[in-house]
Structure I
């Protein structure tokens, strides 16, 4: 990488157990057994207080898994292609994915991927599944470009897409939220759910644990449970991010 061009500084903020902002600058490569030909950054883990692990990957041509990722008992996984293309597999089915394609694999099944482009950028996610008697999740393949936005909480300048089924067998969902310039949350949220969010486009001003933070494309944000949160879309284009959310389960005691 060579010598720095200026005084060392960072926009990263990590408040363990509360929230984190991880910009692309400063992310380091991690060697992950079973994944080859990829630069992999771990941006969320239990070490910061998150209940899941999330990765940002950049794969060269043919980079990918050499064994199923997340195939351990009780682990569910999700993959989203930001840029490029890859073959993506789960449950014995393989799709040729492009930008916007995603795959969910239920607990213990794992998923596999292999880049088909010179550069493919992806998000990878895993968490421990919370079972519910009589219910189960199934593999899901999709592309966000095939899903229409709907208005978020009746506001004509904020839009949402749901990527996974709203069924009791699923204990998580993935959404895309998009704010037109000037759009915002209807109120400051405080809830038990946590999120991992990756900014796909634009700029926003985010209220996190009673502090305003400027966020932009390619930043990752982790929101811990009960952290106050809200955002405004700023700039001249939509502020859009993909985020995880735990759902359909009671709080443990």
Structure II
């Protein structure tokens, strides 16, 4: 399993993120690798990451300019495939996703699930320190889209998730930003993927870091909701159709 973390203008938290994730991975008892995608930051993020490589073993890939969240994930997944990892686990660099919870994904990986979502809203999951109105928007939104997707995923908007590398790289994304999280589920449903939920916690982003670039504008809600409504009209493909999509891509 490769842990892929995109970073953009995260110089204050980059070193801590690397230290905490690389401290967890050796304890998992299997071959793992941290892959950081430095997405053309305009601050000292890349320099901080270069310094971190003196004390931590991880892979660093750099974009020559900011290409966006979705592209950074695809870059990281492509590197994971090159290194021979069957699964990619995506998490945020601000440690709102606890590195200790990476281990919780392993049973679902071992069971063969294609898409494994960290879940704040199932038994054992929770949210801590997040502003009430942000929590309310997220909770109501997930209550709305869960039946529309119809795939058993109970926290569709959570970016803390793990996916088969080949499945992820085969999905024809069009979104550049965070809405790709929802588009991902839409395409995965169309491909007949299997899904699993893993209880996890979301913590509030530290005030010492720059403000999150996530927007609560109406256009954001529209992008998120449209894939859920589109998915409501999707029937899972037959096993033969799924085999066609599961064929390995050329490197």
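Work out the source of 0 here, i.e. which of I, II gives that when helix-only ellipticity at 222 nm (-39500 (n - 2.57) for each DSSP H run of 4 or more, over all residues; to 500) is computed. Structure I accounts for this read-out. A value of 5, 16, 22, 22, 25, 8, 2, 1 was computed for P(r) over Cα pairs in 5 Å bins from 0, in percent, for residues 65-112 alone; which of I, II is the source structure? The read-out comes from structure II. If relative contact order in percent (Cα under 8 Å, 6 or more apart) is computed to be 22, which of I, II is the source? Checking each candidate, the match is II.
Given that mean count of other Cβ atoms within 10 Å over residues 97-104, derived from a single structure, equals 21.4, which label among I, II identifies that structure? It must be structure I, since only it matches.
For the read-out Cα extents along the principal axes in Å, a value of 54, 44, 37 was computed from one structure; give its label from I, II. Label of the originating structure: I.
Every number in this text was worked out from the coordinates using simple rules, so none of it is lab data. Fair warning: this is a prediction, and the values are worked out from it, not measured in the lab. Cβ atoms are built from the backbone, for glycine too; each structure is taken alone.
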